[in-house]
1. One of P, Q, R was used to compute Cα extents along the principal axes in Å, and the result was 80, 69, 49. Which label is that?
2. Tell me which of P, Q, R gives 1.08 when you compute Cα Rg over 2.2 N^0.38 Å, for residues 199-518 alone.
3. Have a look at P, Q, R and say which one yields -7000 for helix-only ellipticity at 222 nm (-39500 (n - 2.57) for each DSSP H run of 4 or more, over all residues; to 500), as calculated.
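We did not get these values from a lab; they are worked out from the coordinates using the rules stated. Predicted model, so just to flag it, every value in this text is computed and none were measured.
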Structure P
């Protein structure tokens, strides 16, 4: 595929000038980078490789070409050409640092991931895709050393070959995507990659003083909880080893078997220590103390201490890493840190703040999964309620409890909320009872759960017919409303076959909103986080109203382009910190 010598090393802007015009007119160009490390804030671009048909692969030596050559590169990156990248999010962040915003993008890694359910590969490195689709072997060992120093002929050929392989991969992947009717979802994913690069690069602002104070407070709660548990076990034994080191021996409160034994000694016969196991004994002093200890322990180990040790903490910016397609449904996940799992406790979220002179715009979708379920099932009553702007939870409470809507209390609405979100995915009465208790703090008897379930499916018979069809003809594969394709295992249960297209469609809507927003957001506003059905934007205080309206409008536009019969609603607030939503 690649013959040595089919590349040109560009070390000065003058060397690029003859190629700018042809590259601007090219319909497709491949862009690849080599960097000195993985962090776009600490490491540097070493090479930028650009390939297009009918020309040598251009290898730009960034150490000598930048910064004076930025303008020339920007002309190429800003052209209408499709830019083909692999794992685009990574390269885009390094290019953003140099002021370049390539668009539109074709990401070979994401394209292959979308084809996984259509006989595509199960591994998605460039090396794996070249082996699968091009039947060629890319030997990473040919990189021949780090990218921080001089460039060897072997390294230059390695870099050129990677860029050229992207062009060849795209030709095959485009045909595969069309053959499997994945064009719409591919466009959404490619646009989302640009947005996620933007989010990861800019990061979210954190107040280190507040976070440190919260950590110290939680450490005191942890100590108090541990001491409280020792009241039930006796004080720990301290011994000095032969090396003069004090060691403490006592109860292991983080061990499930140990805690089950301790609970049994105090008359609490359980087989596990999950919330559902301990819920019936929630008022017992031991269970209360253990719950407080475990909450503090998890907060410290999962969030507080790890975040304090992250590189961005001292500069007041965290840069979470998003995994764009982490499930068959298309839902995203996140780590370093997992911003999506930050506790809803206001004490935590108040630490994520707008810097001085800035505001946060926090916008989220209203009942997006219920709206998606209404569209997929075609349930007439649910669709009618949303079209009339009714509160579906109030309506459901009225229908299942036999009371007028103006007689629905906050507690009854909460119970109906559990019914709505639990039953659209086919829960049984017992599952609904547990779900209402654990997720919404609402108690209902098993008889009430069964009654509510029967009345729910009578009221929303479209949901019932949808579930019945899934039972009669269990699907082996499915699609979201945006066309994402996924496979089920044999005899997949209703909660899986109903849940996957609903959650997947909701994910598609969010990704489309991000793809639209990143192209329209006015600088210096930034998208700083996406958390499930919520987008957080940071902007100048003076433009907060404008940006809030834009964020809300874009989210609704994205939703209404996919849900044709059900209106999508987003709500946006202007805040000083994340807890103010």
Structure Q
């Protein structure tokens, strides 16, 4: 037994359920330690721990991983208790063994790793033989005490603070305190509604992404815009009335707003008004930029007053390769802009905003990660985020990281060691797994149905980065109305069921595992590139994927001269 300090206080997991039914099961735990216990609610696809020594509360069914549960606020203080709910669907009749285990966040998801909190057998049988009055009353009281009653009280609190915020305040500090209280109440309500899978919600999303512009001043080699028959630069920015409505309706309860999805956010005609609104409503601003417009000392000083997280797209430490991959950008100019922002960051007290590079990985820049970490340290940043580049055409397939899984794994180990020595944070997808037969495990319901949302440049609720709604839902008549549209309610009800959208079923944001080449192909190969990859794998012609690699000298070792001269 490990000393995790988690004690089971009670549960409403019945010994009998009827076949082909859906239920919300719950259990209550307590922290018996003299310190706060932290939890990880969902795995990051970068494989990084959210907090040192964080725990997971995992549910297993018949020995197989079933779901990672949600713990409100990601922590339980000493002596405090928490009630956890999770969905459970039965299939055929029979006995099902359900086990709940507390385990370390970084440990392999296995029934043998961790402390057993509960071990019960559920008999799944015909509907007619299930009913038990005493048990039903007990379950009803548990659900009312720890679910329905807290939910209604939290909704009342939310209404009270929203109403109070409408009245003018003599002191700006009192308004600021009230806004923070409103955000906290809304977040708690959102997570409570997510736990019990409410289809119609009273909360608003805490984390927002907005496409305020589709315009961009670069033509990067790897960008999807080059492969779609749409001229995004001719599309208008988000209409003023929609921007104003979103600010008025969402910013009082939002923690962060991210302006990075399609276009370059600093080209948006609304950037100044959004920055002002972030300052007024204490919303943290996050975005990814190509860095070409990140200039002006007065602008930068105002920006950092609301800035929480900024990523500069920077794909190579070599000027020649950088300008090859990011057509239209000047290596020296972008680097100087980042240095200027880094100098301002250095003068700020802790906690400082996050400043880092966002690097798209291909074969030609894969081994550069240690160099990028050194460059990042020089400019005053604190993190490097990398991700595997998407290949859209078969003629570019040999540039894909998927064609060099062994090299990726070697680079991963070297890069993590470099990051550790330099004190920088490296966000990098885990190495390729050898066993392509491992099934990915679900980490619960998607954030984009409750606590996060995306709004497109024309005001359409997406709700995530993929088009999972059959027809767009526009927020011009009010976000709350769109947020509880019948189609959104349907998405919430059907999530984690056989009726859910195909894109939701295999979404990498809610799955653990799937790190093999075969499974990553669905994310990072498109069109004829994916078809060619499948053909080569079937024909055992993997060596052909390694031909014609860019930027290699005769000895097979890369060099700065090769990178800059051969481009």
Structure R
């Protein structure tokens, strides 16, 4: 017996809210029917260090999905919908999922898309231990069932298998075999609606329309250019001047003013992206959980929300990395507190004293028993995440207030990711600011990729080199448990361990913003931190009315 799973709905209310807040007047739009032609200019904060999906997660998806496509996608309402797979079904045991693929789809180099392609991609992920490997834990075989049918076989049913597939694109096996993954880091050849026309490193990526795209009538645009503009203030000026048609992650304090412009639309939505600061659990004194807890108590998260994000652009964390629009979330705050590790600098100092750090020479900086200052290096990106540089500077100030000397160093984002990409013997970081966006909107993503012992860099994204064997057992239990209530209890038990171990500094969850000219239609903002414009279109008359002629 087969269970039809063509359309799956997550039991999370409002998981992907489009347009939570909109600052623009009704009637500010022109044509309602899609128009063909034109080029969309989009300013984005960072450029990924590689376009090869086997190497990296996160930011490249904002580029990937113009060229590459997954088997299934997530729509605005949190439904898993067919994409390169037109339907699927699970066996009654849940240990096999059969995907029926679309016919007549091809990569833009002529390579046909079929079951052999899908098998090659997933076999290669497992063989080469590419970054998605832990989310596929329990996948034993990918079997070709026919030219356009492929079966995934599991040891046990994988609770988030379909959700995880939404984050895994199908890349080109011909290019991989002939050129290799490093070549694919700078060359994307996929099945999607656009083709890479030009990539000027650090400046822009330009995509042009795929004339043979398998979805008839799409895309509408002739081209899309994503410009790399790290400085938030510069992106703000560009959208105001009409130099770009859309941008994201602007300063929350600027949004009301931008929204008051009748030619600009501002859209805000809650996200699945939570800030955190890596604590290298192998480096002294961060190898001591008492010190790690102290650092958490030293940070005033409400002050970060109020001062950097205008009180509206972020929310306080209530579970490790999981926001309330993620499957598996439970509020883990304690004793009436409004956040994890509520601000308590006195407790932070007491914990540091317990760990052997005192201000022995009365200079305001704590020293160890040998008289050496408690000094830590804090690395940060600039332009990758909304408010990232400001958050890093505030962390430096707050840690200094409890007696920790913090040396702050910013890095360009591609360099930053490279510095954090190695294993424990290859990297030098102590504290590093990052954020985690859960692209699948399911707890399985950060649990398997970020906190699992087998996810230590360079395999996946455990850059803290954190390990808790009891936590690992719970991660695997949640990975396989298909009963939602039982699974939620397992995740809650795991979260309690992570909170106690404090392998990171828990920081606020972001609200996302998209700012665009009102002649841009058909693009979206999703809480999984996608701002898709693949099927956007431009109202050409309204563009001219606003003085944008290109």
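1. Working: P: 79, 75, 53; Q: 80, 69, 49; R: 73, 59, 44.
Corresponding structure: Q.
2. Among P, Q, R, the structure yielding 1.08 for Cα Rg over 2.2 N^0.38 Å, for residues 199-518 alone is R.
3. Structure of origin is R.
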